[in-house]
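What follows draws every value from the coordinates through simple rules; no lab data is involved. Small disclaimer: the values here were computed from a predicted structure and weren't measured. Cβ atoms are built from the backbone, for glycine too; each structure is taken alone.
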Structure 1
Amino acid sequence: MFSVLLLAVWAGAVLTALAGPLIAPVLGLPDPAEPVARPFTAPGPGHPLGTDRVGRDVLARLCTGNTVLVIPPALAAAASTISGAAVGLTAALCPRLRPWIRFLTDTLLVIPPTIMLLAVISANGVGLPGVTLMAVILSLPLSSRYLEAAAKPVVSSGYVEVRRATGIPFPVVVIGDVLPAMRRALFADLGVRYVGVVFLTATAAFLGATVGTGTRTWASMVPEAFAGLALNPWAAAAPVLLIIALTAPPAILIDIVNGGGR
């Protein structure tokens, strides 16, 4: 029952992010770009979540479309996990290279994430390439360590050694035997990376960066509402809750599927 509830919450957040512009007219919401009342009007008839700092309907703004918080983070999370798996497997399979790999990846931990985030924003913006680059760079040290630890018992198992001894090509052994045995670790890492990438994207928008195609996101609504928290806290709380609904359920569901919820 808990899993179904989590799935419903996540599906609702994803639907709002992807299909919000189609849902808004059905709900009879006003133009999200036009002021409809006084700034930071409290929730009331016609405005269930009140208005923002310039008098725009908050619910209408939530439905303007936030594809940038769904599709790019999912692709970037997949790229992060694939990169981490490649580096982790290399370290597990080639012990001689491990010190060099660890030196290079641990060096990334020294660089403050905020500085790296601002550097990538300045160079590439926060479209899919920028989000993917940030995700891979920031997650590689920890992701590769985690997946290396998951790969070591599999790589050193007698079954894999026998498969290699029979002359089966090494890439076939990795793809057909090692990676399937690591599927729980891979899915767990993917869930963590997805949450991390959404956090990165939201942080970039919070800092004022143009995200994706320039659409204002839920994250950008939060700092805009700070000035009127006492008048209409829902102008900030609603987008925060949607971001939580978008990120927390997938990670928890993956943990449940992997056996952590039993």
Structure 2
Amino acid sequence: RGFVGLAGGAAMTGTRPVVDFMFADFILDSVGEIINQIAKMQYMSSGRLKMPVLLRGCVGIGHSAATHHSGSYHALYGQVPGLRVVMPSNGFDAKGLMLRALRSDDPVMFLEHREILTHKCHVPEHDYEIEFGRALIVREGTDITVVALAKMVPMTLGLCDMLQREHISVELIDPRTISPLDTDTILNSVARTGRLLIAEETPAAFGLGAEIAARIADIGFNELDAPIKRVNGAFAPTPYAPTLEGAVVPSETDLAKAIRELMLE
């Protein structure tokens, strides 16, 4: 909490502090400073004070990190006005979004899933930014829209060729940022496919998937040919034992089954 309070004060004097929490679970110890001070300061000062604070943490389940090192809580931070929430799924996006975050005058929560930190992809050496609020269509398809977050993006992409052989064409969307959320890209995709599945590693209750489902149901109900479906982790603490840990997160089998079931609706 002290680090975050100092960062907020430093930002008001013109610097651009970066706070690395290592594990995002520990961000909760400073949530009062983040929500009540950092996220609100620009509003409370009528824009006179900027708050370019970057808050970084590792999220997600894996490697027997157990109960105190496996949280994400991105949906919680997405409810905070004035706070940008970023969650990349690959190295290319991580660099572009990080450079954008470092230059933003708004506070940014930058959450990186542990399981994608070791994934390799081409990342250019030159400077580039990715704007917040612009989702990426990872793969185009015609039968079903899958909105996947962080680790679930490469998992879904790995299933697409197999499902294509079953004559199921998946359009895969990576939101990249939770706040702001690019609803338009998702809605336009659903208008083409007629079906929507949302895949998250975290529990379904009060999550990002629920928000996406609500938005599409509100503004795109007539585009749907079937009910919206979600794939999520268990509503339970994260176990230490690898076998139990694997039981609380969605698997490739779970995801493929959900896609096939939705195609039958």
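Give the label, chosen from 1, 2, of the structure having the highest value of mean count of other Cβ atoms within 10 Å over residues 26-33. Walk me through the numbers before you get to the answer.
On the way: 1: 13.5; 2: 16.2.
That would be structure 2.
2.8 is what came out when distance in nm of label points 7 Å out along Cα→Cβ at positions 58 and 74 was calculated for one structure; which of 1, 2 is it? Walk me through the numbers on the way to the answer.
Details: 1: 2.8; 2: 1.7.
Structure of origin is 1.
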- Answer label among 1, 2 for the case where helix-only ellipticity at 222 nm (-39500 (n - 2.57) for each DSSP H run of 4 or more, over all residues; to 500), calculated from the coordinates, equals -9500: 2
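Output the label of whichever structure in 1, 2 has the greatest value of distance in nm of label points 7 Å out along Cα→Cβ at positions 2 and 82. Present the calculation step by step, with values, prior to reporting the outcome.
Details: 1: 3.4; 2: 2.5.
Top value of distance in nm of label points 7 Å out along Cα→Cβ at positions 2 and 82 goes to structure 1.
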- Note on the structure: Value 1.02, calculated as Cα Rg over 2.2 N^0.38 Å from one of 1, 2, is from structure 2
- Identify the structure, out of 1, 2, from whose coordinates relative contact order in percent (Cα under 8 Å, 6 or more apart) was calculated to give 17. 2
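Comparing 1, 2, where is distance in nm of label points 7 Å out along Cα→Cβ at positions 138 and 170 highest? Can you show the working numbers first?
Numbers: 1: 3.4; 2: 0.8.
Once distance in nm of label points 7 Å out along Cα→Cβ at positions 138 and 170 is worked out for each structure, 1 has the highest.
Quick one: FRET efficiency 1/(1 + (r/R0)^6) of positions 154 and 202 (r between Cβ atoms, R0 = 25 Å, to 0.05) came out at 0.90 when computed from one of 1, 2, so which one is it? Could you put the intermediate results ahead of the total?
Details: 1: 0.10; 2: 0.90.
Going label by label, the one that fits is 2.
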